[in-house]
Each structure stands twice: as structure tokens, then as C-alpha cells.
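> Each structure below appears as C-alpha cells.
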Structure 1
Amino acid sequence: MPTSRYKHTPAILNAVLCAAPESILDVGTGFGKWGHLFREYTDIARAEEEPERYHRPHWKVRIDGIEGHAPYITPAHEYLYDNIYIGDMTDKIREVGVYDVIFLGDVIEHAAKEEGRRVLRLCLERARKMVVVTTPPRFKEQPAVCNNPLEEHRSHWRARDFHALAPAVTRKVVNKLVAILFPDEAQWRALQPAVQKALGVPLWRRLVSAVHTTR
């Protein structure tokens, strides 16, 4: 679906904001919810101290989107995003530049497993700070919906799939598996304590992580 449930939204926003991003790429924009929220809690939230940032000409955070299904795009997308790239996500990720945060919200399950790994590796090459992924914790059959064959579910992802690709923090948050992948150990060490707190990772798991990294 071009939308998703909402109960995991605060944890995702808190995790993304840990990176203090100046640029975000939203892969699979769908209805545009995440672009709206990212814009609101970066530029618009700063309007309290910098009133001019409420207005589009003064936005400072670059928020771009990739969408494979052009009919999803509306005037709201065109206002909230700086750039929207229409086409296959694998091709478009190769064409875009580097971003502080790359976000894939309920996207990766629409790709076959090997294609999904390829997409995530490409994202890790282009993310300065983190790649954020949300996906269903259990496989759920879904055919093409909204006249969009890209909506079919084609793979199931577990925490170990993400840890095999990069330094990562994973957590089931309400109805989603959330994975925060870091492009290198330096970013992992700098950001993972705040990310774990944002995702509500229990203290004992944080301590296990800290012991593991000192070995």
C-alpha cells in the first residue's frame, strides 16, 4: 500500500532526528507521509527560532524522493519534496547523490531478496550517517493493489538479514521491524546509543552491544 500504520511513527522520527540530517532521501514515497513528517520536524519545527523557515524558499534540509509508480505523485509531493525521481528504485539510487539519511519505509519487502540486498548496499554507499528501513515482522501475502503491480510482497526480512549487511540496530516497534544500518563503524559508534534509545531498545541489550564492541 502507498500508506502504512502509524504507531511506529514516533520511534522512526526520533531515530532519524538523531542524525540531525541536512539531506534525506525517501525511497518509495507512496502517499508522501514520511516526506511531510520529515519536512515538518526539520525545517518547519525550526520556524519557532527562524520564522522564515516556515516558507519553502527558506527551507534548508534537502528532502528528495524516489517513486516507482507515477500516479501516486500529487501536488502535495511536489511542494514538500525538493526533487522526486520516478522510476525503478535500483536505477534511481545509482543516479542520485549522497544523503545524510536514506529512508525505505515498507519498501524492501516489495523486492526479491537478492534485489533488496543490492538496493541496501547501494543505499549504504550513498548514506553519510544511516539507512533506515521499516518492514513487516512477518511475511504477509499482498497482491498488486491500487492498480500498482509494484505493491506485491515478494520477500520477508529478519533482523539477521540486516546485521549481515552492515553495523545495525534492529528492533520490533509495535507492528514493524525497524532496522537502522550504518555505513561504517564510526557512524555506528557515534549514533547507535541515541538510536537504541529512540527505538526503545532495553538497557540490557544496550549493555550487550557495548560489551561486544569492545572485544
Structure 2
Amino acid sequence: MDELGIRERIIAVAPVGCAVIAYDYWDFDCSESAHGRPLAVATGIKRVRPENIVFTYQGDGDLAAIGTNETIHAANRGENVTVIFINNAVYGMTGGQMAPTTLLGQKTATTPFGREVRLHGYPLKISEMLALLPAVKYIERVSLHSPQEVIKTKQAIKVAFQNQIDNIGFSLVEILSPCPTYWDMPPKKALDWIKEVMMKEFPLGRIK
């Protein structure tokens, strides 16, 4: 990216806490937002500085619960930004509570007996929902459960960024990610759980 002069144009937007950690890993500008508001902040930055490459890095609780409103309306407007959506089926930063993506029967800090349809509804498939909007140009669901899938994840992210560079419009990559701590599983078992359980609810592939 340095050879192309792109790194200096990148601005990442992530919720408080996540963005602080990002500073230690990303050698480009980062902006913090309140939880659920990264796409609102990203919209403002992109409209004021359209030459910049602006992306959000959001978990399932942030993007599909606290920030559902911002997510839907930014997508509906076709904002020319890139969204990296981490789906680990749980609130991974705040104590392991049930997220919108928590699977039926899955135990969390707030569903100790497992998620139930009658009490909690079904897992929210936000990518499929957003794909119905005409202004959304690209959505793909990928995973991190194997080296081969990590390669596919990198390819999907590259497509999403290239869409923004080419001014195509709103792009989102949903990434199924393990959370061994709050799933109460060893790391290897957590990767297997993505493949054997989670992918049945959230199948991989290009959605739009």
C-alpha cells in the first residue's frame, strides 16, 4: 500500500475501546466513536474528505444491536465506505452477553440456559437484511476457521476496499470469528464450532 500512496489516505472508525487497541496495530489514522455509531462518524468523515479511504471495524453487538439504526441508514444511503463486521455470536468486549447473532441454544452470560426463540427471537442475519437494499453494492460472509478461509477473507476485504476506491458504493464483509473465552472452549474447538455449528446458521459466500 505504501508504494501506491494509499496508507496515508486511510481512516479507520471503530467504537471506543476497540479503536484504542487498534492504534497499537494499524499504522494509519483511527477515529473513535461511541458504541454503535462508527457508521455515523464514517459517513461524516467520508463526506467531508471523499478522497480518503474510510472503513469501520465493528462487532455484532455494535453493528447489529446498538448501531442497527446507523447501519441500516448508512447502507440505505449507499455511503461509499467499507464495513468490516466481526460476528462472534456474543458480546466479546463487555462480558459475554447474548448478541443479536447468538445462536439458538447457545449459552451466554445473559442466556445461561441457551437462547430461546420465545424469549429472545432468532439470530439476526444482518447481512441478508442489508442485501435487500438497492444502494448496497457488495456483501460477503467469510470465516477465520482455517488458513484457506483466512485467504478468502483477505480477498473479500480487498474487494470491499477496491469498491470504495472505484466509488462503487457501500460494501460490507462479515467475518465469522471465534471467541474461545466466552464460548468457554479451547481455541481449536472454537474454530471447529464455527465450521460445524455457526456456518449452518450463517452460511459463507457472496450475498450480494
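> Looking at structures 1, 2, which one was FRET efficiency 1/(1 + (r/R0)^6) of positions 64 and 152 (r between Cβ atoms, R0 = 25 Å, to 0.05) calculated from, given that it came out as 0.70?
Structure of origin is 2.
> Moving to a separate point now. If distance in nm of label points 7 Å out along Cα→Cβ at positions 80 and 112 computes to 5.2, which of 1, 2 did it come from?
2
> Further, regarding this structure: Matching task: 4.4 is the computed value of distance in nm of label points 7 Å out along Cα→Cβ at positions 40 and 192. Pick the structure from 1, 2.
2
> Just checking, which of 1, 2 has the largest value of mean projected area of the Cα convex hull in nm², for residues 56-135 alone?
Structure 1 comes out on top.
> Taking distance in nm of label points 7 Å out along Cα→Cβ at positions 8 and 160 as the criterion, which structure among 1, 2 has the greatest value?
Going through 1, 2 one by one, distance in nm of label points 7 Å out along Cα→Cβ at positions 8 and 160 peaks for structure 2.
The numbers here are math on the coordinates, done by the rules we state, and not lab data. Since we're looking at a predicted model, the values are computed, not measured. Cβ atoms are built from the backbone, for glycine too; each structure is taken alone.
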